[in-house]
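Given below, in the form of structure tokens, are the structures.
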Structure P
């Protein structure tokens, strides 16, 4: 998706304000963790009152920090805003973990310019970790810069699968899977685990745009490879309702790992 207007980067004061906004939301989530009931949404996924509060707080906060820039969020508007700059928000990625008392979930916020992520915030409140990225400038973990070479030194042989991609193991039962399996239960963190060296690849069968948004930029800035297995989010146009659109993908730390996982990824998509 392209626009002809000239886009402006966020100012330092805007970035600081967003960090404060994430602090506020993370604090509330930690207070609610383990003490809140969940409901089931029409699509079968869980939602809590904290999801709703977090979504509303982030959307309202961004409208004040960056007026005129639309917001697409998991619990709110799911159509691509018509402004050249807009935000994609997952207020609480990993609600199942959150509701089950598992301390692993994330706040995902990304600013898009001309259809691609330009700034990303990915916060893990329970671990007190925040990943921040700006296109062309790099990635920081708790204010310390991350580099591709530090990722490659970890020598992991783990591969992250989502709950829906785990069935790939049944599709090719005669073959050994090319790595140790990890299921983290949080789409954005499954993908980001590749960028920071926890895993060597990740396969996501049905991620939505709010799952992908922040991780996408973090992966690209840390020189990881992304293979869109069906719809490429770069091709979507303004006004499109993304409520039921999936963006299955394979991401890997190297060409070698991508080539090893691609047959498995293609088999999964073909079977779906």
Structure Q
């Protein structure tokens, strides 16, 4: 019996799982999917409560979400964007034999700022988005999309594409989006990074105004097999603006010279 989770399989070659970010669905990866489908069998996941998994529950807790995904997906590296990167990292820490590598794309082990973690956003930012969902659902989501696109050298085009995609598979329920914001605001996996047993590639956009690239650099340094790549022209959604460069980096990883420590 299906659990309601929608996983689209495309391409040919070694398996690779793709996990999207907050309020989105796997369709947002289309420019990168086109690049990768010739070399990978892609497992494109709509997270619970999102897109075509809208009726598959929600994001009640990180452990529960990871458990459901591990039951559905084959052994493979997981690429996660933003919130999806947090989920991928948690899964690799829990099941390194199944999640054989992690690509954290504009994703941090801790998304909120702390005295010892300046490369993040203030807690109040997530609180404002959470309270805004009830008062102005669409406006709140649109402001988040604008923050994701802000700074990129192709900002207008990225914002157009994000707006085009966000509700193209239906609208996530406000409570599910609230759960996602809570995961972003409350999760801190920094202490587990030295125990990450699989290769990890941390990719940040130099122009990202939501998750500063220094967070990915610091996380890569904390991982035994971590590497870091900065995309200088990218903001928070480099799969839209730098899909070809991303695909080249993934082809070179984990041993290639295209990835800089």
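Please treat every number below as a calculation from the coordinates, not as lab data. As the structure is a prediction and not an experimental result, all values here were calculated from the model. Cβ atoms are built from the backbone, for glycine too; each structure is taken alone.
Things to note:
- Value 3.5, calculated as distance in nm of label points 7 Å out along Cα→Cβ at positions 85 and 229, assigned to which of P, Q: P
- Answer label among P, Q for the case where log10 I(q)/I(0) by the Debye sum over Cα atoms at q = 0.12, 0.17 Å⁻¹, calculated from the coordinates, equals -0.70, -1.45: P
- Distance in nm of label points 7 Å out along Cα→Cβ at positions 29 and 101 derived as 2.0 - corresponding label from P, Q: P
- Computed 1.0 for distance in nm of label points 7 Å out along Cα→Cβ at positions 117 and 213 - originating structure among P, Q: P
- Relative contact order in percent (Cα under 8 Å, 6 or more apart) - highest-scoring structure of P, Q: Q
- Label whose coordinates, when distance in nm of label points 7 Å out along Cα→Cβ at positions 149 and 181 is calculated, return 3.7 (choices P, Q): P
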